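J.: Listed below are the structures to be examined.
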Structure I
Amino acid sequence: MKTILTMALLAAFAFTQFGCSEEVEPTNEGKLVFKMSNPVAQNFFKQKRENPDLTGERTETYTISFKVCIGDVWVSKNKVVAGEADKPEDWVRLTSNTNYNLKLFEDYTFPEVTIPAGEYKSVKINFKNVFYRYAVLAADSTTTYELLETMGSYSAPCDASDTSTWVPYNYFSLDGNHKLVDGKYVLEVPNEKLTGFTIADGKTAVVTWRLGAGVEEPCTTTLVDKNGNRKYDCGIDDMEFYCPPEVETMWDFIVEYQ
């Protein structure tokens with residue numbers, strides 16, 4: 001009888017330990033890492049911007065990066081569609097604090113965040129109006145320039161002290177990059193697309209926003225000194241651009257999972 005009782009107790013113990021393991025309830029959330037990439041910049045040494053005199057009426061440079069102010073980033077499960085209105089309640093904010101400082105595009109980092117699970121189709125991003133183009137002299141990449149510009153146009157008047165003006169949000173979605181006009185989405189750049197990404201329990205989605213869509217060869221930017229002072233003056237002088245055929249868009253997004 002004692003042997004039978006012992007075996008019964010052992011069987012009960014084994015059943016408790018291995019036969020009834022507690023199931024882990026899904027959290028209905030997942031993790032997202034949003035980051036930036038600039039493949040061109042990795043091929044050039046980052047040094048102090050010297051801004052020497054231009055070489056003549058026309059100065060050929062290579063654009064290697066941009067120093068910009070990106071305030072916040074949001075994502076949404078809804079697709080941004082031209083002609084429809086923005087719904088603020090649809091957006092999930094990834095940034096906990098608004099950034100007000102200019103940084104090189106590739107220097108931006110964002111902490112990993114946990115957001116509701118599901119299929120996400122849109123990203124919203126805001127920029128300050130004033131930014132700087134980082135360029136090197138085509139004939140000597142150790143000669144460097146930091147060129148003041150505005151988001152509206154390189155030919156628009158610039159004021160370096162204007163640190164408060166935000167431009168309209170960029171809404172990247174399946175159809176391209178949109179802006180809001182009179183409260184409705186308008187498609188501005190069809191090839192600046194976000195293919196969408198999935199947030200799932202137990203997985204991390206990594207969304208990388210790439211400058212130049214991953215192309216490593218820089219665009220050529222010719223600075224045209226219209227007033228002859230051998231300085232680049234924003235709003236006065238001109239720029240002419242030539243990009244490699246591989247550069248199909250200024251931005252793209254790639255998605256990976258961990």
Structure II
Amino acid sequence: MVARFVWLLALCVGCAGSKQASSGTSLPGWVEDRDSVRYELIEHFLDADDASRALEVIRVMREELGEDAKLDMYQGEAFRKQGMLADSERLLIAARAKRPRDPKVHAQLCIVYADQRKMDEAVSACSRSVTLDESQPDVWNNVGFLYLGQERYPDAVDALQRAVDLDGTVVRYRNNLAIALVCSGMAERGLNMFLTMHSRADANYNVGVALERIGARDEAMRYYEAAVEYDAKHENALAALASDSVD
């Protein structure tokens with residue numbers, strides 16, 4: 001698929017003025033839709049974390065299109081992947097001004113703000129994104145993860161449950177939900193969620209780690225002990241218990 005996209009890009013660059021062949025026959029649909037093909041190519045490169053190649057396609061398109069909010073968004077994402085956070089934020093804010101109801105712009109701003117440790121702005125951007133489009137499990141997960149960082153555990157549970165409901169196949173969504181459940185005082189529900197991903201020993205150990213996160217050390221020890229009951233050689237659980245005895 002990538003090779004085909006590259007071939008189409010090379011064939012279409014510079015053909016902006018040709019809507020019909022000299023015989024009067026209409027061009028193939030993929031030529032008419034060359035911009036959508038190139039947008040798809042940019043998305044492919046960004047998904048593959050190949051920001052440099054995405055930026056090269058963006059450069060070619062800018063020469064033809066000039067100012068374009070969608071290109072601002074993609075370039076902002078590419079800059080973020082290259083660590084150019086200030087430039088990324090600038091472009092995404094420009095894209096947001098032109099496309100205020102595009103959930104993808106807000107979702108990208110959320111990540112940039114989080115990378116800059118602007119957590120309130122990040123939560124606001126992610127929340128706006130899912131308000132505009134509730135079908136984005138990755139953004140619900142990002143909202144929930146940010147809530148975890150702010151110790152807003154019930155809000156984190158709500159958001160992460162939405163992510164899992166939309167796509168329960170993604171392990172990190174279930175992992176984050178399990179942590180949020182434990183931190184919200186629902187350790188057994190959290191354990192059951194961890195069990196969808198881990199052995200009983202590992203699941204109990206992870207509950208213990210989450211409990212220590214909220215200062216529930218005594219309760220955490222019980223889960224570490226359970227982990228060792230299921231696996232007498234569980235190194236992490238044994239180390240946690242040994243640390244408690246030293247303290």
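Nothing in this text is a laboratory measurement; each read-out follows from the coordinates by a stated rule. Everything quoted here is computed from the prediction, not taken from an experiment. Cβ atoms are built from the backbone, for glycine too; each structure is taken alone.
J.: Given a value of 1.1 for distance in nm of label points 7 Å out along Cα→Cβ at positions 210 and 226, point me to the structure among I, II it was derived from.
T.: Corresponding structure: II.
J.: When distance in nm of label points 7 Å out along Cα→Cβ at positions 82 and 106 is calculated for each of the structures I, II, which structure yields the highest value?
T.: Result for distance in nm of label points 7 Å out along Cα→Cβ at positions 82 and 106 over I, II: largest is I.
J.: With FRET efficiency 1/(1 + (r/R0)^6) of positions 178 and 218 (r between Cβ atoms, R0 = 30 Å, to 0.05) as the yardstick, tell me which of I, II scores highest.
T.: The structure with the largest value is II.
J.: Out of I, II, which one gives -1500 for helix-only ellipticity at 222 nm (-39500 (n - 2.57) for each DSSP H run of 4 or more, over all residues; to 500) as computed from the coordinates?
T.: I
J.: Between I, II, which one scores greatest on relative contact order in percent (Cα under 8 Å, 6 or more apart)? Don't skip to the answer; put the middle values down first.
T.: Details: I: 26; II: 8.
The structure with the largest value is I.
J.: Same structure, new question: Can you tell which of I, II yields 5.5 when distance in nm of label points 7 Å out along Cα→Cβ at positions 138 and 202 is derived from it?
T.: Checking each candidate, the match is I.
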